[in-house]
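Pasting the structures here.
Please treat every number below as a calculation from the coordinates, not as lab data. Owing to the predicted nature of the structure, the values given are computational and were not obtained by experimental measurement. Cβ atoms are built from the backbone, for glycine too; each structure is taken alone.
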Structure I
Amino acid sequence: MTRFVAFLRAINVGGHVVKMDLLRRVFADSLELANVETFIASGNVLFDATSRNTAALEKKIAAQLEKALGYEVATFIRSDAELIRIAEYQPFKPKDVQAAEGIYVGFLAGELAPSEIRMVKSFRSDVDELEVNGREIYWLCRIRSTESDFSLAKLEKTLRIQATFRNITTVRKIAALLSAE
């Protein structure tokens, strides 16, 4: 069995309220995944699966969540080893990190094409620094993210993709849980 984390988009935002016990039941009972846990109420689900095919797991989970919740839930899965590497990655200068209001990790379904990476980098400003590494976008925001010109909606509209962002603190806490297991 492999340990995974599913990062779910549209959980407990935008008027959708989903209880974590319901999410755990969908993963454990409907999807027959093992050792299911949720981490804070924002759509972070840890689980074990025999399959190592993350793309197939993403589709299967997203379909079951849509059936259970009645709306589309984009799903982004990382293995325990991948998430630990993501949490350890340092794309920004220490002095910039120290001065930042927030640092976020955007999870994507796949790697971006060079032209898409250029589009992401075009969002850079005096306020926002963005770096792409694999299937993740790292966003350093020097002001409150809600006051920034950059947003998930802007990213998705420009690139015509789906993504979900998590605060780096959340990512690191989940990685620490996985490291301790």
Structure II
Amino acid sequence: MPDTPGPAIPADDPNRKLTVADPDGAGIRHVFVAGDIYSILVSGAQTNGRYCLIDMLVPDGGGPPPHRHDFEEMFTLLEGELEFTLRGETQTVRAGSTVNIPANAPHLFKNTSGKTAHMLCMCTPAGQEDFLMAVGVPVESRSAPPPRLKEEETAEKNKLAETLAPRFRTEMLKP
């Protein structure tokens, strides 16, 4: 360990408050994206842009298409199992495991287990939550039934995701 001290720790910012997030509580935003229900537990606005935390319910068959982005993404699987694919290699991940997706790496996850999977996702820096809210369909709660989108509505949402992705440091990839 070096003898010289590191930079001084900045002063406390008393304007920042304790954040307590109940996924079923008031004020939580819920959105339907790629067959899943995502609940924004902690937003970048609450962390000065340092990270966001998203509660994810991924039903059988759910999961995003292949994509990549220039920020780190970490998942902790609380219930169930998912297939994570990173750079073309797929691995089954079960409850209790944590997965880190390196920035810029092509990836996706998919639920093929027959049961709903539940996980937490942290993105650093924040911003992914804003992308999800922009391209998804807001729902009342994480237990709300998924909206039934017509084929043309789904195509419109996919086109919107491709159009907005660069603004959110994301690239949608071909399957």
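Identify which of structures I, II gives the largest calculated value of mean count of other Cβ atoms within 10 Å over residues 24-31.
By mean count of other Cβ atoms within 10 Å over residues 24-31, the leading structure of I, II is I.
Of the structures labelled I, II, which one yields 1.6 when distance in nm of label points 7 Å out along Cα→Cβ at positions 48 and 64 is computed from its coordinates?
Only one of I, II returns 1.6 for distance in nm of label points 7 Å out along Cα→Cβ at positions 48 and 64, namely I.
Please state which of the structures I, II yields 2.6 when distance in nm of label points 7 Å out along Cα→Cβ at positions 88 and 104 is computed from it.
I
For structures I, II, calculate mean count of other Cβ atoms within 10 Å over residues 32-39 and state which one comes out highest.
Of structures I, II, the maximum of mean count of other Cβ atoms within 10 Å over residues 32-39 occurs in II.
Looking just at relative contact order in percent (Cα under 8 Å, 6 or more apart), which of the labels I, II belongs to the structure with the highest value?
II
Looking at distance in nm of label points 7 Å out along Cα→Cβ at positions 112 and 136, point out which structure of I, II has the largest value.
Largest calculated value belongs to II.
79 is what came out when volume of the Cα convex hull per residue in Å³, for residues 96-159 alone was calculated for one structure; which of I, II is it?
Answer for the origin of the read-out: I.
Using the calculated result -4000 for helix-only ellipticity at 222 nm (-39500 (n - 2.57) for each DSSP H run of 4 or more, over all residues; to 500), pick out the matching structure from I, II.
II
Which one of I, II has Rg and Dmax of the Cα atoms in Å, as calculated from the coordinates, equal to 17.3, 64?
It traces back to II.
Among the shown structures I, II, from which was the value 1.8 of distance in nm of label points 7 Å out along Cα→Cβ at positions 80 and 144 calculated?
Comparing all candidates, it corresponds to II.
Among I, II, considering only Kirkwood radius over Cα pairs in Å, for residues 56-119 alone, which has the greatest calculated value?
Largest calculated value belongs to I.
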